[in-house]
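Only the coordinates and a few stated rules stand behind these numbers; no lab work does. Worth saying up front: this structure is predicted, and the values here are computed from it rather than measured.
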Structure 1
Amino acid sequence: MDQDAIVKYWIDASEGDFELSQNLFENKRFSYCLFFVHLSIEKLLKGIIVNKTSNSAPYEHNLVRLAEATGIKYSEEQLDMLADITTFNIKARYDDYKNQFYKIATEEYTKKYLLQAEEFILWLKRYLEKI
């Protein structure tokens, strides 16, 4: 695949994961919703990295480190949000964290991050408008 096709793959995958997160929210599967919020942002950041650097996407799941690799300037609030969302990858995946995470991932908590993620994703996509 050429670079444009790879970037398009990451964008399409991100959009699919975010759509799934919205469906999971509607079906009250809050911890899984948050997990797919993480995946959506991760994939979009990887698409931006490939687009800007012409390198392969890094094998990284930490959203703050991926964001830093894009070369985009982020606010402290955005970086704090990314740090929080990064934990959803671990907490939704591993059994020893799942029970605690189920208690935290209420409808209100999940809705807050789902809305923040949607706004952040739209903001990030401005850096991909050429594609």
Structure 2
Amino acid sequence: MGKRRQEKMSVEIRRLLSAIIKDNIKDPRIDVSAVSVTRVDVPQDISHARVYISILGDAEKQNDTMQVLQKAKGYIRSELAQGLQIRHAPEVEFRLDKSIEQGIRISTLLDSLHQEAEAKENRNE
């Protein structure tokens, strides 16, 4: 399979997984507004998909959400096969992605440094 088809499949899997998690999984432990699919890595043979999930919240909320997704893996895979209209859906592997959370933390730190610098500058005037 070509690199272009692999990239298209990755984007399509990401889009479908986002919709499946948002619309089809009805577990009360999942807050769909705090869950997003950030990236999907697919090998050339599309035998499996490594899905990176970002979950905003504390560690307990993240663990609960990951457990729900692990338990619903079979259902998610069957829904993915229907959405992709392929005979053999990839095996789905969920991984927690903390990049958004780290980005927010870094942004907050930079804002506080900027405010401290402004305050220091105002005192010197």
Structure 3
Amino acid sequence: MPVAITAFYAALLALLYVTLSLKVAFFRKNQRVGLGDGGNTQARRLIRAHGNASEYIPIVLILMGLYELNGGHTMLLHGAGSTFFVARMLHAYGLVNSAGASAARFIGATLTFVCLTGLAVLNGLQSLSQLLSLN
């Protein structure tokens, strides 16, 4: 069974991840920092935005893929995928452009947790329903 919806959002999120990776790489090149942040707070924020994306993107894509493979509703998948993509962009923007709390970072983090929790619940209910129908 194809997972075209998950693949679409995986492609968008991969492009976001590459963008965040390049921001770190160019910053290090321009500041001549070979490893780490060189004590620079802007570098620290760039690195965390990149790292945070690498922490959340895989688990959400796994949950989306499992839900899609098991016959999940396409509109729920699109809702989760598009919301998560916007959430990750907002979070990265807020983290990179503000040393402290920011509305973009807060909204991005909140939407990330909503998507993660929603997909976990959808997968749990879907698998429970399928397991109960086997008996």
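Assign the value 16.4, calculated as Kirkwood radius over Cα pairs in Å, to the correct structure from 1, 2, 3. It was calculated from structure 2. Assuming -19500 is helix-only ellipticity at 222 nm (-39500 (n - 2.57) for each DSSP H run of 4 or more, over all residues; to 500) as calculated from a single structure, say which of 1, 2, 3 it is. Matching structure: 2.
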